[in-house]
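Here, each number is a calculation from the coordinates, and none is a lab measurement. Bear in mind the structure is a predicted one, so any value in this text is a computation, not a measurement. Cβ atoms are built from the backbone, for glycine too; each structure is taken alone.
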Structure 1
Amino acid sequence: MEELDEFLSTPDEYFNQTAQYWYFLFESPNKPESKQPFLILIRALRDIYFFTIENHNMPVRCTTNIENVCKTFSFIKSDKLLIIDKLLSMLFSSGEDKYVKVYLQLLNYRNDIEQLPIEKDFISNHYKFDFDNIKNELSKHNDLDEKIKLLRRKMFDFDQALPNMDELEYEYYKRTELVHLVNVELKRLQYELFISKNTKGFTSKNVIKSFEKFLLHKNSKALAQKLKEEFGAGENREIRFMLHVLQNHEPPLIAFTNQSEIVKSLEDFFGKSVGSRQGIFGFKILSAHTPEMKVFKDRLEYILSTIAK
């Protein structure tokens, strides 16, 4: 199908990848319902997508363009919704703040045609791998081994269902980072199980939570190692600033509620004292916008750029 190359070699690599994924989906048994040939649909999507990207600051004009393109190709309502839903998915997945305005306009335009089924009860009833549903199932088990088995079984079922999953459901799991959330929960349960089996005779006060466990990054082990290399030889004040930029990163890269617990974890992690009593929290952060704080933000961003995502 050489005609497809036209849509896989545009200047926009994200569109090229989307076009190829969409083609594979249309070739599968679970293809979207449309009587239009794939090449017509992808041509319409290309025209609409690039117009929207180039005119994102004029959202009303973008909706008018969709109307015109759909009329040109004589699309019925279901075809138009198919194109709009794909465009919304692409804008959302791009993560670009500049597309927020046009995304909201297009979402409203789409809902005027037919309301999107995004209510929580729809998700709960139709998306069986929704993380909230999984957490509800976990809450019915008290045994840690059973919880771990349940999560592993869910991930196995998810992998099996993936090839036949419709696009909206797949995009929902992608946006909500289902796999990452399940893996984080699995690691937490495995850690609890390890502690319960290896700390008999000890109170919880004897257990020091590893610094890596506080990190929210998908590759927390690699991030922890890089932080140790970058800040391990520094003064306690530097460690305090490191914590601050981790907490205030978008999205946050660390979470803790107990200062004493994180101090003990840091001392174990860096192999040195980080101060008595208040420890590193004795250093006050007066402003997050000082030149010195920018240096620490830049150091963190450099570290993140070296970690495989």
Structure 2
Amino acid sequence: MFGREFIYIKNAKKKKKLVQYLYLKYFFAPKIFRSSKKLSHPGTENFSIHVLTGKRDIVILAWALASLYDTMDKMGQVYIHSDGSLTSKHQKNILKIFPHIQIVLPEQLEGKFEEFPTIKKIRESMEGFFLIRKLVDPMIISETDVRFITDSDVLFFKKPAEVIEAIKDSGNISLAMQMRTECPVFFKDGSVLDSNLGKVNTGIVIYHKKNISLNDIEEYVKSLNLTDARNSHFIEQAGYAYCLKNLQVLSVETYKIKGKVDDKTIVRHYTSPRRHMMYLEGIKRLGSKFL
């Protein structure tokens, strides 16, 4: 954690915005937990929203959720999946301003993957591959027809019309963000994930439950080279790309990973190398809206 923070401070300093970064991250952004507003409302629609997170990202999670609720016309039930690090205090702080969400603890899913031995092994005994929870846990927790997966470092700036249309769709398409560069995974037979699939980014994923199954994921993880540590970084991202039927991708011009937020930007995913910009650009842009 400290290594990453040193890099963020260094990058902020290069932009001559070090003081601003420190102010936004350590003083301004945490004020959202002192908000007198209730930033959520009941989920009434037949889709569910899932975010895997931990204590390190608790502040940016709050901003991500607030921006999502603010830009969506209607909402389904929101589930926050703890990576095991959320304490009772963290949970209390989240529920204070988002009283309609549900928090899912890892132990709630114990014994749920007995029919899928490779998934079970990875999920329960291979800590380096913990991101598999983002791939499989929503399928156990939610019975809704549509599932919407997002991250704690994704900010919504405008109504995500393409996302809403995909949720309303009869089930013919799945939808995800995309990157300009690929993030490969490596299989036991020596092959590598197709380069186009390697560009899929799971800052946003929408799918109808008929378009993916735990059987599909079990076959995927059985084919992976689990001794290759590189696979731990993208196991769930590649899993969605590899397993989802009828997958389409969102425009990189409006659902961004790189590039500044402008008037056309709907969403930006502030991935780890760009996390400092979530404060310097994203939270700064949202301002006192949720405070």
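General remarks:
- Label whose coordinates, when relative contact order in percent (Cα under 8 Å, 6 or more apart) is calculated, return 12 (choices 1, 2): 1
- Label whose coordinates, when Rg and Dmax of the Cα atoms in Å, for residues 85-164 alone is calculated, return 17.2, 48 (choices 1, 2): 1
- Of structures 1, 2, the largest value of distance in nm of label points 7 Å out along Cα→Cβ at positions 69 and 261 belongs to 1.
- For distance in nm of label points 7 Å out along Cα→Cβ at positions 29 and 245 computed as 4.0, the structure of 1, 2 it came from: 2
- For distance in nm of label points 7 Å out along Cα→Cβ at positions 13 and 45 computed as 4.5, the structure of 1, 2 it came from: 2
- Test item: Rg/Rh (Cα atoms, Kirkwood Rh) calculated as 0.94, pick one of 1, 2: 2
- Source structure of the calculated read-out (helix-only ellipticity at 222 nm (-39500 (n - 2.57) for each DSSP H run of 4 or more, over all residues; to 500), -9500) within 1, 2: 2.
- Of the structures 1, 2, the one that 12.8 was derived from, the read-out being mean count of other Cβ atoms within 10 Å over residues 5-12: 1
- Source structure (of 1, 2) for P(r) over Cα pairs in 5 Å bins from 0, in percent, for residues 157-196 alone, computed value 5, 17, 18, 13, 14, 17, 9, 6, 1: 2
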